[in-house]
1. Could you figure out which one of P, Q, R the value -20000 for helix-only ellipticity at 222 nm (-39500 (n - 2.57) for each DSSP H run of 4 or more, over all residues; to 500) was computed from?
2. Distance in nm of label points 7 Å out along Cα→Cβ at positions 20 and 84 was computed and gave 3.5; which structure, P, Q, R, did it come from?
3. To test your reading of the models, identify which of P, Q, R gives 49 for percent of Cα pairs over 24 Å apart when calculated.
Structure P
Amino acid sequence: MSKTAGRPLRADAERSVRAILEAAERVLAEHPGASMEQIAEAAGVTRTTVHRRFANRQALVDALAAEAASKLSEAIEDGHPDTAPPLVALHRATANVLRVKAAWGFALGPGAAQSERAARTHEEIAHRCTELLGRLQAEGVIAPDAELEWVRRVFYALIGEALHGENATGRDLAAGPDALATRIVDTLLHGAGPRTS
């Protein structure tokens, strides 16, 4: 739950914050230099309401980064990385991450600044990802001598390229997150070499 000055927000204030953050994502994705007033207008609230919730533009951007990181963490957990069969968990988590990253392109984009809270969440996500890759390694899906931190970085790079690469707006994205997740996981685990079976 969002908090202001350490206190939980009321339901109407929570809705207001959510509307502001969602509007900020939309507006900043199109115009990264947009003002608080433009964000307020897109959210359907007054500039005073935005300033009541966020002291300044940086506070708003920091909250946006933290919210997006939280959504990303939820997407990974929704893949059940501890309990689902590891390949199933990897595919689900990848498809979920693609959905979240597509919806929160500004806050999770390559050039987005991270708040301290968002940075901590991203560290936790990296740890969870490495744990899941460790499960795959234990099952023999990933080579026993593969360095899992490197594998994680390659995995992240594949997701980033799928969403932000030169051809990211082509047929791969049009096929949907599940099909793209299959392609990413297949590339991660098998590379571009010929299949032996």
Structure Q
Amino acid sequence: MKFYDSIGPNPRMVRMVMAEKGVTLPTETIDIRAGVNRSGDYIKKVPTGGTPALELDDGSIVSEITVIAEYLEELHPAPALIGTTPEQRAETRKWVRIIDLGYCETMANGFRATQGRPMFDGRFPLASKSAGEELKAIAAKKLLWLDALMSGDFVCGDRLSLADILLFCFVEFGAQVGQPVPAGATWLPAWHQRIAARPSAAA
């Protein structure tokens, strides 16, 4: 197996999953700033151009971060990041979907349409700059909504899950691109410190 890595929150999430599971793979770093992911051999392997991706020993490709995480969980079930029971897996997948669609995509699209526009313009359709600012405001509201729902050490109560890793990587990325955790959050700051203290956060 080969791991196609790059900068950005998506590859970092998979690196954290691998670190939590003690998995190491041969890695090739894709220069997305130079658009390597949008041309040549890579775009033939991964038609969306997204990073990261796994190339399996038979040459087939596993892409999309939650799919990669699910695949790695099946290969390396311990420690469980999705769950050990149907109920735990359902809970994790619920929060992963809520966080991904409600916050991660909204925040990322806001970034691409504003600060990230010089890099992404011309590569794929973008919202207008004004819509990008609205998306960033919506993402902040989504974070505060999530913050108000949480009470345990982790998104899924007392167990670390893929939902925490996804949220952590995008919260950290948001802080780097002008979208910090909004004032008024009460759960997120302590939660962030807990995840940031884990060795996998350095991945």
Structure R
Amino acid sequence: MTRRPATGAAVLQPELTRSITEAVLDELAEQGYARLSMEAVAKRAGVGKSALYRRWPAKQAMVIAVLAEFSVGRADIADTGSLRGDLYAVLEGVLEWLAHPRFSRILPDLVAETVRNPELGDIVTSMIGDPRRERGARVLQRAIARGELPADLDLELALDLVAAPIYWRLSVRGGTLEPGYLDTLLDALLPALAASVRR
């Protein structure tokens, strides 16, 4: 028996999904989470609202899915063979993520929204924060296995130490990173990580 080609909800064209994803990011950057609407995203993407609802049941699910796709893959770091090499790649990834022209405008609004909406905060943590931290933990665990970090490393503290300086400089202070900043930061981080053991 010959099967008929899938139609309607069974077909989610990748090109169309990419167009919608770009529209979500643009709307978030320009309008913020609270003012973003499914209608505005559909209009910007040049599609009907049904194209959005075939992919996501509601605005929150759409936003989280798009931001997770944008954010989590950027935390995948290949094994360079050394802690310094791995950490430099991690810092470059954090910098690229936080300094992205659209995401740098989205993140402060999203953080503020999660304070007002704890349910959204829990979802952002589980879909974006936790997966990114898991990938960072793998980098540190590789260094432990190589003997570059202590076996009793406090992983949670170490992960905070790695990400916090760039986040603070870019997202909180609105500053910039001068040439050589990542190397200087690494020089400070490596001994701090070595001392970050569980008490």
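1. Details: P: -22000; Q: -15500; R: -20000.
Derived from the structure labelled R.
2. Values: P: 3.5; Q: 1.5; R: 4.7.
Label of the originating structure: P.
3. Working: P: 46; Q: 42; R: 49.
Of the structures listed, the value fits R.
Each reported figure results from applying straightforward, stated rules to the coordinates on display, with no laboratory input. None of these values were measured; they are calculated from a predicted model. Cβ atoms are built from the backbone, for glycine too; each structure is taken alone.
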